[in-house]
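Enquirer: Following this line, the structures themselves.
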Structure 1
Amino acid sequence: MSRLDSMLRRLTAQRDGLNWAVAQISDMDGDVLDMGLGNGRTYDHLREILPDRRIWVMDRVLQCHPSSTPPAEDFLQGEAEPMLEKLGIDGPKIALAHYDFGRGIKEDDVAEAARLSPLIARVMRPGGLLISGQPLTGFEEIKGPDTIAPDRYLFYRA
């Protein structure tokens with residue numbers, strides 16, 4: 001598979017997974033968390049499909065497209081550990097989280113996801129959903145939409 005085809009497959013899975021998850025949490029109170037802003041495409045999609053939810057965004061630096069810049073009060077800038085601790089001060093508040101941290105080195109990205117999993121668990125509402133391109137630990141893995149290959153994106157319940 002070419003890198004272009006792989007990227008298209010990943011982005012389609014991400015979009016389909018987020019749309020599926022939104023339907024799953026429709027009766028659940030709570031905010032949304034996008035971990036890894038990058039260019040801001042996922043954040044832009046989340047605010048379109050969840051216009052009435054607060055969407056927290058975290059990343060080391062703010063370098064997204066200008067049209068996808070989150071409000072300053074919803075952007076947590078810095079390393080993930082202190083930002084997750086800050087977000088969790090008032091207890092679990094996240095109904096849906098999207099995990100997209102990584103530098104592109106699979107072993108390092110998997111290790112980081114495992115290290116951050118307990119901190120992510122502290123901000124998640126019971127029954128909340130997590131969607132991730134990396135394996136997370138300590139959550140119940142669930143089946144996502146049928147349109148997504150099991151190895152392409154991972155789905156969890158807190």
Structure 2
Amino acid sequence: MAGTYPRNGWVIWLSLGLALLLSVSPLPEFMQVGRPLWVALFLTYWVLALPHRVGMTTAWVLGLAQDVLFGTLLGQNALVLALITFLVLSLHQRLRMFPMWQQSMVLIVVFGLAQLVQLWLSALTGSRPPTLAFILPALVSALLWPWVCVILRGLHVRLNVN
């Protein structure tokens with residue numbers, strides 16, 4: 001790997017920018033409670049695929065961008081995305097070996113923990129009352145994981161991102 005140079009890094013940033021746009025795109029009112037964690041999904045794929053290029057710094061920058069987009073406490077989403085990235089990096093070698101359905105099961109737990117931290121931070125700031133619906137985005141995101149993974153893997157292979 002000493003002679004390889006990073007190629008097509010713009011694909012990573014473009015896909016993460018798309019995830020930010022998807023996270024603020026309008027949804028019908030009944031679907032708002034189960035909005036997928038698009039940034040977490042896309043970030044998880046790139047952390048698993050290219051852990052040497054996408055890591056904690058990327059997660060922190062994306063989280064700050066998400067804080068600005070949502071108007072939340074600065075650092076709240078950054079902390080949550082850094083937690084997700086830390087857990088995915090910790091489980092990196094195992095997750096890559098698992099079949100897709102097992103990856104989804106692990107990601108339900110990871111995203112659920114992240115949502116729990118998000119709920120805790122929201123309750124501390126007094127912006128959202130605690131409800132059990134906080135787990136729904138983690139469930140929806142884990143169900144979307146196979147499709148997101150297949151689409152991003154196709155881009156990764158086709159555009160030779162490394």
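Throughout, read-outs are computed from the coordinates displayed, never taken from laboratory work. Computed from a predicted model, the values in this text were never measured in an experiment. Cβ atoms are built from the backbone, for glycine too; each structure is taken alone.
Enquirer: Of the structures labelled 1, 2, which one yields -0.44, -1.50, -1.57, -1.61 when log10 I(q)/I(0) by the Debye sum over Cα atoms at q = 0.13, 0.24, 0.25, 0.26 Å⁻¹, for residues 46-133 alone is computed from its coordinates? Let's see the in-between values first.
Expert: Details: 1: -0.44, -1.50, -1.57, -1.61; 2: -0.47, -1.17, -1.21, -1.26.
Corresponding structure: 1.
Enquirer: Can you say which of 1, 2 returns 12.6 when mean count of other Cβ atoms within 10 Å over residues 62-69 is computed? Let's see the in-between values first.
Expert: Numbers: 1: 12.6; 2: 19.0.
Derived from 1, not from the others.
Enquirer: If distance in nm of label points 7 Å out along Cα→Cβ at positions 30 and 54 is computed to be 3.3, which of 1, 2 is the source?
Expert: Numbers: 1: 1.5; 2: 3.3.
Answer by label: 2.
Enquirer: Still on this structure: Quick check: 25.4 is what I get for mean count of other Cβ atoms within 10 Å over residues 38-45, calculated from one of 1, 2. Which structure matches?
Expert: Working: 1: 18.4; 2: 25.4.
Going through each structure in turn, the value belongs to 2.
Enquirer: Out of 1, 2, which has the highest value for relative contact order in percent (Cα under 8 Å, 6 or more apart)? Don't skip to the end; give the middle numbers.
Expert: Values: 1: 24; 2: 29.
Going through 1, 2 one by one, relative contact order in percent (Cα under 8 Å, 6 or more apart) is largest in 2.
Enquirer: Given a value of -23000 for helix-only ellipticity at 222 nm (-39500 (n - 2.57) for each DSSP H run of 4 or more, over all residues; to 500), calculated from one of 1, 2, which structure does it belong to?
Expert: Details: 1: -11500; 2: -23000.
Value -23000 for helix-only ellipticity at 222 nm (-39500 (n - 2.57) for each DSSP H run of 4 or more, over all residues; to 500) corresponds to 2 out of 1, 2.
Enquirer: Could you figure out which one of 1, 2 the value 26, 17, 15 for semi-axes √(5λ) of the Cα gyration tensor in Å was computed from? Walk me through the intermediate numbers first.
Expert: On the way: 1: 21, 18, 17; 2: 26, 17, 15.
This value belongs to structure 2.
Enquirer: Something else now. Of the structures labelled 1, 2, which one yields 2.2 when distance in nm of label points 7 Å out along Cα→Cβ at positions 78 and 110 is computed from its coordinates? Present the calculation step by step, with values, prior to reporting the outcome.
Expert: Details: 1: 3.1; 2: 2.2.
Structure 2 accounts for this read-out.
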